[in-house]
1. Quick check: 25, 20, 14 is what I get for semi-axes √(5λ) of the Cα gyration tensor in Å, for residues 69-228 alone, calculated from one of P, Q. Which structure matches?
2. Can you tell which of P, Q yields 0.98 when Cα Rg over 2.2 N^0.38 Å is derived from it?
3. Consider the structures P, Q: one of them gives 17.6, 49 for Rg and Dmax of the Cα atoms in Å, for residues 109-164 alone as calculated from the coordinates. Say which.
4. Could you tell me which structure in P, Q was used to calculate mean count of other Cβ atoms within 10 Å over residues 37-44 as 13.5?
5. Which structure, out of P, Q, was FRET efficiency 1/(1 + (r/R0)^6) of positions 21 and 101 (r between Cβ atoms, R0 = 41 Å, to 0.05) calculated from, if the result is 1.00?
6. As an exercise: helix-only ellipticity at 222 nm (-39500 (n - 2.57) for each DSSP H run of 4 or more, over all residues; to 500), calculated from one structure in P, Q, equals -18500. Which structure is it?
Structure P
Amino acid sequence: MTAQQITGGSVSKPFKVSAWWQATPYSLVFLLFFLIPLALIGVVSFWEFNEYEIIPAFTLHSYFAIFEGCSSLNEYGDVCVTLKTYWSTVRISLWVWAITLVLGFAIAYFLAFCVRSSSTQTLLFVLCTVPFWTSNVIRMISWIPLLGRNGLVNQTLMSTGLVQEPIEWLLFSEFSVVLAFVHLYTMFMIVPIFNSMMRIDRSLIEAAYDTGATPWQTLWNVIIPLSRTGIIIGSIFVITIVMGDFVTIGVMGGQQIASVGKIIQVQTSFLQFPLAAANAVILLLVVLMIIWALTRLVDIRKEL
């Protein structure tokens, strides 16, 4: 005889909420704060504008204006300003991605495989987050006294006789922009790679050593393939952030380095919203193509 028969009562079934209802709050947030703003940007990019107003009339004028003169080389044999700007943005993003990947992988490897104590791992990992305790602007400005013409680096080099005059390209150049980006966003590469490495079964590494593999062979054939999910996620974080940044490029580039984000910011300040929206749409498509290419290398949903 069951407990239900003894008590003479009925067992109530637990209340279940449909998966659709569970996802509704998150879907609304995604719709209101992501999809609708993107749709509005796309709509505004097809509007007309002049010096005084925005005219809600369908036109491709903004897109034609962006790529005006890009069908051929100019009188100096260069491509148009738009293509040069996009190439400058992509080039800086690739440099930052490559450097942060090397640094992030090395630091994550050290934390995951060279530090045995979990408490020490936690302590060192927290130390990596210390720069995030201050504002991005403060961290950028902190480089100016070091890299300026009369900064600490130039003074040290001149006092030791290594250079006879200050090095000009240390500040307000692509070098300083890349350096600031690496300082700001290396952590975005460390975290996902470290997470992937901590999930690697250590018996696989022991098996590689038992079969005679060298440390470099183990790294290349075991650790890197098993860490590729973290590498791809970190790459997506870094590239997407750098591609749309304009504050860092403006401060560390001395308003002399061209980038798509900087152009959008300038166009917005001059109330050229359709033109800025068109540039934003093109930049979004470029970033999506990069993300699509990266996600072809690994199925992130399956790996996670």
Structure Q
Amino acid sequence: MSTKETVPVFFAVNDPYAAALGVAIKSLTANANPDRQYQLIILNQGLRPEHVKKIKQLATPNVSIDFESMAAKIQECLSDNNNTLRADYFTLTIYYRLFIAEMFPEIKRAVYIDADVIVLDDIGKLYDTDLQGNMIGAALDPVIGTDALMSNYSRNAVGVPAERYVNSGVLLMDLQQLRQRDFAGHFLNLLNTYHFNSIAPDQDYINAIATDRMFIIDSKWDVENGELAGTKLIHYNLYQKPWRYAGMKGEEAFWKYAPATPFNDELRANLAIYDTPEHHQEDDQHFKDLLARADRIAAETGTFHEVQEQTGKVRL
């Protein structure tokens, strides 16, 4: 691909994550190729004006920043397609990643990144990755791959072996192919027909639907708690947020970029308030509850796996 091609990068955020997003954007701009253009599109569920103003300050001559209402764009794209399936548009915002192709029909390919990341290499390199004919590129999920209960959930609930289950926090998306295969329409049909129980709704749908058309990207583009040497992107997934707790793996990278943003004081204040034994205990319990729920769902009927086995109608 030509290095002159503009790189579209999507983020999605609500107001509590605005400050973390600011640091993610700062790290992205710091490591972007100065000879290339980048378009950051912030899908959001309502941000305070002062947060929008601060994020806009992080734009550079070659990195633009635009904001789009998640609910409005989803409603617009479904209305334009005369979709007869009914769903609450605000409920559908939790599945925003699945609608990017429909929300932005003019874009052929894009990167999606969660807000709780630090980008340590040029994101254009990920954008240029050859998907080898697949719809989506993503890295394997280390939690699913290393925890026995989660691996069982992946296999028996989602219908994807743990060694093929990906994390949806960093995605390279062939938006043209997703539109051609009507990925969004297929998802809506599944959602309205089966109402699958799930611990990670959008991520599980991506895995269940696209596993046969999934390209596994280099794990260095989505490092959660593994070896940091050579890391291209750190993902502070689940409860391991350096703006909540001190001592998190990879926190040095976060606090390297935070002072260069208008959010540093806010983030430091949040760390001082949040980093308590009570919050540690609460988050530990939340993770235990997540494991227990995964174990229950894997034993239920009507899972992605069961429907795929019986009908073959889950995967594209």
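Every number here is computed from the coordinates shown, using simple stated rules; none is lab data. Every value quoted in this text rests on a predicted model; they were computed, and no experiment measured them. Cβ atoms are built from the backbone, for glycine too; each structure is taken alone.
1. On the way: P: 38, 24, 16; Q: 25, 20, 14.
Value 25, 20, 14 for semi-axes √(5λ) of the Cα gyration tensor in Å, for residues 69-228 alone corresponds to Q out of P, Q.
2. Working: P: 1.35; Q: 0.98.
Traced to structure Q.
3. Details: P: 17.6, 49; Q: 14.1, 37.
Label of the originating structure: P.
4. On the way: P: 13.5; Q: 21.1.
Computed on structure P.
5. Working: P: 0.50; Q: 1.00.
It was calculated from structure Q.
6. Details: P: -18500; Q: -12000.
Corresponding structure: P.
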